[in-house]
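Structures for review follow.
Throughout, read-outs are computed from the coordinates displayed, never taken from laboratory work. Keep in mind that what you see is a predicted model, and the values were worked out from it rather than measured. Cβ atoms are built from the backbone, for glycine too; each structure is taken alone.
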Structure I
Amino acid sequence: MTPVSDIIRRRFSCRSYENKPLDDDLFWTFRQAVEASAPGLFGNAPRFVLLEMDELPRDVWKKLGTYGVIQNARLYLAGMIRPAPMATVDYGYCKEKLILKATELGLGTCWLGGTFAISAFGRAAGMRRDELMPTVSPVGFATGRLRLAERILRGFAGSDHRLPWTELFFRDSTAAPLSAGEAGPYAEALENVRLAPSASNKQPWRIIREPEQSAFSFYLSRSAGYRHLRDVSLQEIDMGIAMCHFDLTVKASGIAGSWHQDDAAPKIKSWEYTAAWQAVGE
């Protein structure tokens, strides 16, 4: 198992934090990662800002509400993106890399899509008129125990449940589920996709291994009745998160490849084609 797989398995949605700031070295290490964030797979460059509660005027941070979902967070990672093709996918990809960096540093995080005061966070982060703020994330030291409200939230969302391979991964067509044995060297990357976080734990990604064996097409299976929030599709962000897990794992495994969009990709009823990954030289 690659080191990135260990980090992915350690990540969890943390909603309760110790009421203390990060020490200087830890903060600057994470800040450097945030400032060095590169554009996503399709060229969109989200803008990320760290909001330190201790550095904001009291009247500002008091308005940074999360409707009781988050407790004692002293640091937030806010992310903004300009609307563009594949922008939300790139947003999910880039932000999940930062979430995993925080996990590597021993910090807790949580994706928040609908449970934060967008106007207050937007003002604090200097959000521009042509930007959207799809999510924010608290960052800090996990308390090590779950509040009653947090246990209820996790239970309601089914946070610890993941769909089986037979419902997520396929070979050649939707009629033939792909097993871990058949996935060969890509089994670890696909398992890490399966473990990825998603809005309300809907797990909307579906992946088909193409007949050439080393090509994988990513599709979005939208959840019925799952609405957009603030002109943003959270499930498109979920696709970016899944692609991040796949991309980081194949790279850590020493498998070279590239992403592309294929206008001739097969159309599948109730699924939306997102993109494909192809091993280099195969």
Structure II
Amino acid sequence: MKNGSLQLTGPIGVFDSGYGGLTILDKIRTQMPEYDYLYLGDNARTPYGPRSFEVVYEFTLQAVKKLFELGCPLVILACNTASAKALRTIQQTNLPIIDPTRRVLGVIRPTAECIGQLTQSRHVGILATSGTIKSESYLMEIHKLFPDVIVTGEACPMWVPLVENNEYASEGADYFIKKHIHQLLEKDPEIDTIILGCTHYPLLIEKIRQFTPSHIRLVPQGEYVAKSLEDYLKRHPEMDIRCSKGNTCRFLTTESTAKFEESASIFLRMDKMDVESITLG
């Protein structure tokens, strides 16, 4: 891109296909409140979980380009499916052409990095969307770092719709939550740590805890991603200086602003949201 892009400062971009990424944004803002943030939810085309690799990559690239256009020097893919299906290609193929000075980071690597310290049995479970499980991204990332850890995945296709339709506290949710935890632990009874490998799942954590044996540790991603981002910016002062610090947060959605505000209120406690509707593609 432009040679002058090094001098520009802008907000940290946070992208998700739906609303779940707001759980990541919330933890990042708690950890690092001084920065400016620009959240983009592709809410009109959610969910990404069942979509093909090609479609997820195309949609994610459109979102990253939009956030770059709006001045973000750094974009976090706060979506496991996008991190699993699109991140590597964007980092290796697109970034060198679009702007080699900007960065796109995902949520799978920071979560994988913490696992070695959390599991005693060295048996770890992943609860995630079909797309994330099929990609085997967690398996690959954890094995790179901790080759001795045995990773078992369980796809939970109904969990995101339960959250997005505000049914996550209902009795109907109990059936699907109990079913997938049971199936995961049937595959490997030695699991002592379960990663909640979807940004929607923290809203289900009380139900998940209810149906999970008490000795098993549950790992929601938000705080690990937030700490990892803080550490990244400390290690890369050249990027930190480009991230503007005005303690602001704006929201973009491909849905209507009214629908976004209504659904986002499930994930975030904010009195007033600065939301704008946009088109991708």
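Quick check on the output: -12500 is helix-only ellipticity at 222 nm (-39500 (n - 2.57) for each DSSP H run of 4 or more, over all residues; to 500), derived from one of I, II. Which one produced it? Label of the originating structure: II. Structures compared: I, II; top value of relative contact order in percent (Cα under 8 Å, 6 or more apart), i.e. the largest, recorded for II. When distance in nm of label points 7 Å out along Cα→Cβ at positions 90 and 114 is computed across structures I, II, the figure 2.7 traces back to I.
Comparison across structures I, II (criterion: FRET efficiency 1/(1 + (r/R0)^6) of positions 26 and 202 (r between Cβ atoms, R0 = 30 Å, to 0.05)) gives the highest value for II. Where does the value 55, 42, 35 come from, among I, II, when Cα extents along the principal axes in Å is the thing being computed? Attributed to the structure labelled II.
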